[in-house]
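Trainee: Given below, in the form of structure tokens, are the structures.
Nothing in this text is a laboratory measurement; each read-out follows from the coordinates by a stated rule. Please read all numbers here as calculations on a predicted model, not as lab measurements. Cβ atoms are built from the backbone, for glycine too; each structure is taken alone.
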Structure I
Amino acid sequence: MPMSETEYLVCGIGDVPVNAIRRFEVGGRAIALYNIDGRLYATDDTCTHGLSSLSAGELDGDVVECSLHFGAFHVPTGKPVGAPCSVPLQVYRTEVKDGEVRIFQNPIKESQS
């Protein structure tokens with residue numbers, strides 16, 4: 001773990017049902033926590049296009065669709081995959097330990113495709 005990361009205990013593993021999104025305040029930021037087929041991901045909750053909450057959007061596989069203008073992002077990487085979104089989301093590392101979900105901030109940028 002890089003020394004610049006800050007670890008936050010967010011919730012219990014059962015607080016985010018499979019194939020659902022939940023919003024949490026973490027370190028002063030609104031974070032969307034996704035459970036995609038049992039794997040957890042975290043991004044900023046605010047859409048980079050329209051200042052709408054992504055946790056209020058629709059999850060389709062590993063893509064979240066914003067409810068405001070229907071732009072979309074690939075959750076694991078934060079990359080925009082549907083117009084009008086063009087700016088990537090910040091992605092955060094997650095970890096489950098002893099049944100508790102932790103998020104690590106500073107944001108990480110996905111370097112893999």
Structure II
Amino acid sequence: MPVRDAAFLRLLILAGLIEGTSTLVLAWAVIMKRVIEHPMGATAVSISGSIHGLLFVGLVAMLFIGWRRIPLSTGLLIAGLIGAVIPFGPFVVDVPLYRMLKASSPS
């Protein structure tokens with residue numbers, strides 16, 4: 001399937017990288033709070049959790065928009081939605097998205 005909007009595909013890949021990274025930051029904050037019992041752990045979880053939630057909702061919205069705008073296949077949309085919930089999922093889903101981008105760019 002040809003890519004109609006490569007610029008949006010680039011933004012979707014970037015959003016996946018940012019959202020995946022926010023998951024790692026949130027995981028570290030939870031470790032600070034629960035395992036290390038750092039005094040700033042609760043604050044770190046509160047801040048990083050809020051940011052991660054916003055980025056998660058944004059990624060899911062971008063996946064649905066990209067489904068029609070890029071267009072993404074239904075299978076890739078479902079993989080993206082599952083990947084948005086699973087840790088490291090956005091990094092895995094970015095691989096076929098990047099391959100789509102490379103295949104669509106003129107050589």
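Trainee: Tell me which structure, out of I, II, gives 17, 11, 10 once semi-axes √(5λ) of the Cα gyration tensor in Å, for residues 32-87 alone is calculated. Walk me through the numbers before you get to the answer.
Mentor: Numbers: I: 17, 11, 10; II: 33, 12, 5.
Corresponding structure: I.
Trainee: Now a separate question. Using helix-only ellipticity at 222 nm (-39500 (n - 2.57) for each DSSP H run of 4 or more, over all residues; to 500) as the calculated read-out, with 0 as its value, let me know the right label among I, II. Don't skip to the end; give the middle numbers.
Mentor: Values: I: 0; II: -28000.
Going label by label, the one that fits is I.
Trainee: If mean count of other Cβ atoms within 10 Å over residues 8-15 computes to 14.4, which of I, II did it come from?
Mentor: Label of the source structure: I.
Trainee: Can you say which of I, II returns 52, 24, 20 when Cα extents along the principal axes in Å is computed?
Mentor: II
Trainee: Determine which structure produced the value 25 for relative contact order in percent (Cα under 8 Å, 6 or more apart), calculated from the coordinates; the candidates are I, II.
Mentor: I
Trainee: Same structure again: When FRET efficiency 1/(1 + (r/R0)^6) of positions 40 and 96 (r between Cβ atoms, R0 = 25 Å, to 0.05) is calculated for each of the structures I, II, which structure yields the highest value?
Mentor: I
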